[in-house]
Every structure is written in structure tokens, then in C-alpha cells.
Structure P
Amino acid sequence: MSVTETKLEGCFIIEPTIYNDNRGYFFESFNQSKFNEAIKKNIQFIQDNESFSTKGVLRGLHFQKGEFAQAKLVRVVKGKVLDIAVDIRRESSTFGQYLSLELTEENKKQIFVPRGFAHGFVVLSETAILSYKCDNLYNKTSEEGIIYNDPTLNIDWQLPQDKLIISEKDFILPTFEKLFQ
């Protein structure tokens with residue numbers, strides 16, 4: 001497993017060692033002790049989630065506030081997505097910056113998104129299955145988000161606006177400036 005810290009402190013890209021042969025492939029998708037050693041933190045994941053989406057579906061940018069904040073380890077099981085992590089930690093030197101990364105069934109990369117980040121993705125393939133681990137349980141009263149087309153963040157989602165499929169809930173999220181002014 002190869003672990004690389006990104007330009008956003010505490011956010012890591014994890015690339016597994018893949019063993020291919022005439023039968024197919026094998027890789028260890030998660031190992032708690034190796035993971036914690038690599039990121040130099042003690043993260044205990046307590047929930048696994050999976051979503052299925054079609055091309056153009058954009059989910060995000062979501063986060064949970066306060067004691068219900070979540071760290072996530074995200075990977076694509078099938079298809080291809082553009083994954084986005086936005087640093088919303090006011091004390092961070094990269095506050096308001098984001099990382100975009102293509103996660104695919106072929107590259108098998110994972111992204112560790114620590115607490116204090118907003119997260120979202122858009123499906124670039126015909127369909128995609130995204131799987132992620134969380135270190136805290138979901139709490140509806142703590143959910144928050146940033147509008148996907150925020151002018152301050154200016155994220156390139158790699159698809160034309162008219163091809164995006166966005167939920168009503170995500171379409172009315174506030175701007176970054178409104179949340180963090």
C-alpha cells in the first residue's frame with residue numbers, strides 16, 4: 001500500500017498493492033493497523049456506506065458539524081467518479097482549498113477525508129458504486145453542506161452544468177462565504 005499526503009493537511013491518497021494473475025486480481029482494501037500507521041492517527045471506522053448513481057449525479061458538498069463530524073475513507077467499487085474534498089477548518093493554512101481526484105474501479109485509489117472537510121463527488125461513467133467508511137455515525141441535525149457551484153471554490157466538476165443531476169436538498173445548499181464569513 002502506498003500512502004501520499006495531499007496538499008491539504010491530513011487528507012491522504014491510498015493506493016493498494018494489487019496482485020494480478022490469470023484468475024483476476026486481489027488486493028487488501030483496508031487494514032486498520034497499516035492505515036493508522038500510515039496516516040499517523042488512530043482512526044476507528046464504525047460505519048460503512050455504499051451508493052449507486054448514474055452518470056452526472058452529483059452528491060455534495062456534505063459535512064457534519066460539531067461532535068458528529070466524520071472522517072471518511074472513500075473508494076469506487078464500480079465505475080468512475082470525480083471526488084472532491086474541501087478543507088473547511090478555519091485554523092488550517094489550506095482553509096477554503098479543495099482537492100479533486102478521479103477514483104475508478106481500475107485505479108482502485110482511495111481518499112481519506114478527515115474531519116473538518118466537506119465532501120462530494122460526481123459520476124463520470126455510465127454508473128458508479130461508491131463505498132466509504134465513516135468514523136462517526138450520521139446525525140441528521142448536524143448535517144450541513146456547501147452548494148456545488150459555489151463561486152468562491154470554483155470547482156471544475158468536469159461535466160457541463162446541464163448534464164448534472166442534483167437533489168433538491170443539494171441544490172439549495174448555502175455558499176461557502178455564507179457559511180464561513
Structure Q
Amino acid sequence: MLPSSEHTIGPFFPQTFFREGDNDLRRITADAAPSTRGETITIHGVVLKADGVACVNMVLEAWQADAAGRFNHEADPEAHLADPDFLGWGRAWTDAEGRYAFTTLLPGGYVEGNQTRAPHINLSIMGAGLMRIARTTLFFPQGDNATDPIFALVPAPLQGRLVAQPDGPGRYRFDIILHGGAETPFFQD
């Protein structure tokens with residue numbers, strides 16, 4: 001059978017690609033103690049197709065600022081003040097029901113150039129059925145999202161699809177819909 005546009009090009013990631021703790025952004029390594037400089041939260045949800053079918057074995061990568069809105073990276077002018085125990089990057093895998101979860105710290109907002117960024121987490125989604133990496137940004141209901149330049153790029157009726165919903169103490173739910181009328185807003189590189 002010849003491949004068609006519906007066929008996915010690899011790579012395909014085996015479950016052994018993931019290690020214990022890969023989805024914990026609070027740690028520099030799996031053996032390190034988690035950072036305590038901020039509020040620990042869980043981000044969880046499902047990745048679905050337009051028809052509500054779970055997307056199994058999808059890879060999600062998350063990256064964010066620390067609780068004070070800093071990055072331990074040379075491009076951040078305040079990198080010397082960044083939390084040394086906080087990696088701010090992690091990887092999760094969806095299970096048979098399309099569920100994923102990250103443990104992290106509630107991120108802080110920061111100034112980028114002359115614009116203020118609301119607290120947020122950047123997400124990349126890749127796997128079977130996607131011909132390119134899907135990228136989105138998760139915002140929090142308690143953030144000043146209206147002033148964020150990325151949030152403002154999304155038409156007002158769709159902005160709510162980028163806001164995680166409180167789901168118990170220290171828990172936020174963020175479902176990702178890859179296609180269709182209720183699709184999560186995605187951004188190009």
C-alpha cells in the first residue's frame with residue numbers, strides 16, 4: 001500500500017523513551033529534590049481528536065518560567081536570580097485514554113521587551129496523526145491574560161480555550177483538542 005496524506009511520518013517514541021520524573025518540571029534531574037520556591041501545581045488533561053477519540057501515545061513537552069518569572073538561561077537578563085533547583089522543562093506521554101499530567105510550580109509573569117507576559121506554560125504536542133509539532137500556550141484564570149501579547153493574538157471567542165480550569169487544590173485541567181470546531185488554538189513557529 002502506498003502512503004497517503006493521512007499516513008504519519010515517524011519518529012514513533014517507545015514508552016522506554018520516558019523515565020520516571022520526566023513530567024516533573026520542578027527538578028533539575030530525576031534524583032534531585034524538587035524546588036520549593038513557589039506553589040506546586042499539577043497540570044492534567046486529555047488530548048483528543050475532533051470526534052472525542054483519545055489520542056494515545058502522544059508526546060507533550062512543557063516549558064515555563066520559574067515562580068518568579070525567570071529562566072535559568074543566558075537570554076534572561078535576570079538569569080542569575082533564577083531558581084537553581086527548577087528545570088522548567090518536562091515531557092509527558094498520553095495513556096490509553098489520552099490522559100497526561102505534569103507536576104510543576106505555578107509560573108510567574110515577566111517582562112519581555114516592553115510587553116508583560118502573563119503566567120503561562122508553553123506546550124508542544126507530537127505523535128501519530130500529526131504531520132508537524134502542534135504548539136500552544138496554557139494560561140491561568142488568575143493571570144492578567146488580557147495584557148499578554150500572545151493571548152491577545154487569539155480572537156476573543158477562542159481565548160478561553162487557552163485558559164486552564166481549576167480542578168481542586170493545586171490542580172488545573174487543560175484539555176487539548178487537535179482538530180475541528182472546538183480545536184485548541186495553536187501557534188506557528
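Some points to look at:
- Here distance in nm of label points 7 Å out along Cα→Cβ at positions 53 and 109 was derived from just one of the structures P, Q, and that gives 1.7; the source is P.
- Comparison of P, Q - label where mean count of other Cβ atoms within 10 Å over residues 69-76 is highest: P
- Value 16.8, calculated as Kirkwood radius over Cα pairs in Å, assigned to which of P, Q: P
- When FRET efficiency 1/(1 + (r/R0)^6) of positions 29 and 157 (r between Cβ atoms, R0 = 30 Å, to 0.05) is calculated for each of P, Q, the greatest value falls to P.
- Each of the structures P, Q was assessed by FRET efficiency 1/(1 + (r/R0)^6) of positions 37 and 125 (r between Cβ atoms, R0 = 30 Å, to 0.05); the largest value belongs to Q.
A short reminder: the numbers here are calculations on the coordinates, not readings from a lab. Note that the structure is predicted; figures quoted are calculated from it, not measured. Cβ atoms are built from the backbone, for glycine too; each structure is taken alone.
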